[in-house]
1. Given 37 as the derived value for relative contact order in percent (Cα under 8 Å, 6 or more apart), which of the supplied structures 1, 2 does it correspond to?
2. Check the numbers for FRET efficiency 1/(1 + (r/R0)^6) of positions 39 and 55 (r between Cβ atoms, R0 = 25 Å, to 0.05) across 1, 2 and tell me which is largest.
3. Taking 39, 9, 6 as the value of semi-axes √(5λ) of the Cα gyration tensor in Å derived from one of the structures shown (1, 2), identify that structure.
4. Quick check for you: by distance in nm of label points 7 Å out along Cα→Cβ at positions 15 and 71, which of 1, 2 is greatest?
5. Check the numbers for distance in nm of label points 7 Å out along Cα→Cβ at positions 23 and 47 across 1, 2 and tell me which is largest.
6. Thinking of 1, 2, which structure, once helix-only ellipticity at 222 nm (-39500 (n - 2.57) for each DSSP H run of 4 or more, over all residues; to 500) is computed, gives back -5500?
Structure 1
């Protein structure tokens with residue numbers, strides 16, 4: 001679908017804003033993942049299972065945020081190329 005120049009520019013701006021928001025979310029999840037890893041690494045034996053579960057959950061959230069960020073970056077690229 002071809003968009004008019006002004007519609008394409010508006011779509012591009014909207015997508016760039018979304019990419020920035022997604023980047024911030026991904027960075028926050030990355031920091032949370034680092035913290036969860038440190039807590040698991042330093043957990044006492046009785047707390048290791050819970051700490052590991054929290055680490056895996058943080059890993060899943062970071063992975064989802066990274067996938068969404070990538071999807072939006074690719075979408076911006078497609079819009080920029082006029083697709």
Structure 2
């Protein structure tokens with residue numbers, strides 16, 4: 001299982017969702033599918049049409065920037081990070 005860390009801004013939209021959870025999935029895309037199965041609507045918050053990871057989000061697997069096809073091994077850490085912006 002992979003250790004998945006979600007951004008606080010995302011967790012606040014899904015009551016009961018933890019910031020850190022374990023997910024068994026072979027790729028980042030499959031991690032997102034499993035998150036959506038548990039918390040319906042989460043996929044729409046993480047991906048846009050295409051599907052592609054939304055522009056304001058970054059995903060890392062074991063500290064390396066990742067895409068939907070990036071493999072996720074047992075024991076990996078998957079971090080989803082919301083971009084910080086201001087004006």
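Any read-out appearing in this document is the output of simple, stated calculations on the displayed coordinates, not a laboratory observation. Just so we're clear, the structure is a prediction, and the values are computed from it rather than from any experiment. Cβ atoms are built from the backbone, for glycine too; each structure is taken alone.
1. Values: 1: 50; 2: 37.
Attributed to the structure labelled 2.
2. Working: 1: 1.00; 2: 0.70.
Largest value of FRET efficiency 1/(1 + (r/R0)^6) of positions 39 and 55 (r between Cβ atoms, R0 = 25 Å, to 0.05): 1.
3. Values: 1: 39, 9, 6; 2: 18, 15, 13.
Comparing all candidates, it corresponds to 1.
4. Numbers: 1: 1.4; 2: 4.1.
When distance in nm of label points 7 Å out along Cα→Cβ at positions 15 and 71 is computed for each of 1, 2, structure 2 gives the biggest number.
5. Working: 1: 3.5; 2: 1.1.
Structure 1 comes out on top.
6. Values: 1: -31000; 2: -5500.
Checking each candidate, the match is 2.
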